[in-house]
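What follows draws every value from the coordinates through simple rules; no lab data is involved. Bear in mind that the values here come from a model prediction, so they are computed numbers and not experimental data. Cβ atoms are built from the backbone, for glycine too; each structure is taken alone.
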Structure 1
Amino acid sequence: MKIGFVGLGAMGRGMARNLVRAGFPTAVFDVRPDVVRELESDGARSAAGAAEVAVGAELVCIAVFDDRQVRQVLAGDGSGPGVLSAASPGTIVALHTTTAPDFVVEMAELAAHRHVAVLDVAMTGGSAAAADAGELTFMVGGESETLQRVRPAFDAMAQTIFHLGPLGAGMSAKIVSNFLSAGNVALVREAIRIAAAAGFGEKQVLEVVNAGKVGASWVSNNWDRIRRREVSHPPGTEGPAQVWLKDMSLAGALSRSHDVAAPVLECLLSDVAPTVRAEGLTG
């Protein structure tokens, strides 16, 4: 199976590398030439753009930041043609970028004009380390037959794969998962502030919470790691804050689209989001 991969960020880099290690001929593209060269040294074939990645590919994986970039990669823009301009009929596109379920359906309709199938393949696992180790969890929406055709490639990137239903189902599950994670960030952030006012240090209160387990979470157990990642992020604390805001906004849109009352979520969006934007996740 020939594979194309667009988007070699923190997650995409490890995913593409595992495809190469598994023996799949893989063409890669990213706007950063240095990461393309890195994957090329691992055995991938570098491509000059999104369209070239799709030439001869049976599967094209897209792992970029947001829906604007997904649309650009698929349909192209003034900077160059997209995947759909070069994809052969029968090609399957896997959308890994976290987007609204309705957007996935829109992209699938666009791809159908070229006889290209789409799966939404949301991913989770905790960090880039899981992507590097091939230990991700995939949440898939789309036709079962389409998933089975590319399952061997997904098995090279993920430890666990859930087929959750029609197009958009994978993204819905990811949005719910991200809401729980982002919500926990807000809770731990606030709990530390309350503890500090009561005379406890951050390290001390987290040790107590994590040892007692009742109030513990992945976030409380990994708070130092979250802070280090935030501080070391190339654009600064603004980058992780933008991801948090994106995740919460998608969760709000999903709840409203299904007419579900979510007062805690709405409070986080109205009251907490401005402080995260101004101060960062762990500030």
Structure 2
Amino acid sequence: MFFTNSYAQDTTSIHTKDSASIQTKDTTGHPTDQKVAPWYVDRFRLSVGIFWPLTNTDLQVGIKGQAAGTPVNLEKDLGYTGSQATFLANFQWRISRKSRINLNYYNIPRSSTHKLQKDITFKDSTYKVDNTVTTFFNTAIYQVSYGYALFSKPRYELGVMIGAHVVGAKAGISTVGTGGSKSRSTDFQVTAPLPDLGLWGGYTFSDRFAVNLDIDYLALTINNFTGSIFAYNLLFMYRAMDKLDISLGYSGLNFKLDAEKKGAVATFKWGYNGPALGVTYAFGKTSWKH
């Protein structure tokens, strides 16, 4: 007597070594693959938000072989506030299940009017104690990175990334004349590419809650720039509705840059660390399933 198992003939399920991929056979015997990914792994993700960084900024701008410039702390010496809300944006493209390209943008304009408590030499000009000056320190930061997941599972992923921060910084100081007009002004501007390496990962607690973390760092010299960068972004995400996420996180951007430009030498050291609130819209078809 022979026995047959008709159910086993209809469908067979084979689990591969990577639990993020499940292979099945349909009733015709043809294999089909279903790749399982965390719910936040979408083809495209566009995010916008508000960033409230706590800031600490030191700068020194002088002339090579002449005046060294006065070391200045913007918050202590020039009356800058320690926190200021600013805009941020992010775009992520998942080239494949395991690889991604990230684009980030931060714009942080700052200014102050303050009565000097000491003489300040900035570039080739000296501003005397008790003078009222208007100053600004504007930063635009663009980041691009490529990341690849070394570990990819249905609930989490962990990978490495390589990229660069392109930092544009412009600082200036001017005296305030009669009627509020500027009687004298000096400024310094620099744009520096700062490559970096890092780690990234994510974990899903449920079908609606997840956490992501990016960390990157590098220090090197390129032409007339010597710089270092340490950046991180911890993000808690909630899927409020299909394709729409709300995020709350804590981010840090910390730079040190020595630059020489047209005879002027400058040292910048600044950090932006604080909470961020954002919304994300996900779109595009994927070859994997959540």
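1, 2: which one has helix-only ellipticity at 222 nm (-39500 (n - 2.57) for each DSSP H run of 4 or more, over all residues; to 500), as calculated, at -16000? Intermediate results must be reported in sequence, preceding the final value.
Numbers: 1: -16000; 2: -500.
The correct label is 1.
Going by relative contact order in percent (Cα under 8 Å, 6 or more apart), which of structures 1, 2 comes out largest? Could you put the intermediate results ahead of the total?
Working: 1: 13; 2: 19.
Result for relative contact order in percent (Cα under 8 Å, 6 or more apart) over 1, 2: largest is 2.
Out of 1, 2, which one gives 19.7, 65 for Rg and Dmax of the Cα atoms in Å as computed from the coordinates?
On the way: 1: 19.7, 65; 2: 26.0, 110.
Of the structures listed, the value fits 1.
Comparing structures 1, 2 by distance in nm of label points 7 Å out along Cα→Cβ at positions 138 and 266, which one has the largest value?
Values: 1: 3.8; 2: 1.2.
Largest value of distance in nm of label points 7 Å out along Cα→Cβ at positions 138 and 266: 1.
Using FRET efficiency 1/(1 + (r/R0)^6) of positions 42 and 98 (r between Cβ atoms, R0 = 25 Å, to 0.05) as the calculated read-out, with 0.45 as its value, let me know the right label among 1, 2. The partial results should precede the final answer.
Details: 1: 0.45; 2: 0.95.
It was calculated from structure 1.
Out of 1, 2, which one gives 1.00 for FRET efficiency 1/(1 + (r/R0)^6) of positions 58 and 258 (r between Cβ atoms, R0 = 41 Å, to 0.05) as computed from the coordinates?
Working: 1: 0.75; 2: 1.00.
Corresponding structure: 2.
Check the numbers for distance in nm of label points 7 Å out along Cα→Cβ at positions 50 and 154 across 1, 2 and tell me which is largest.
2
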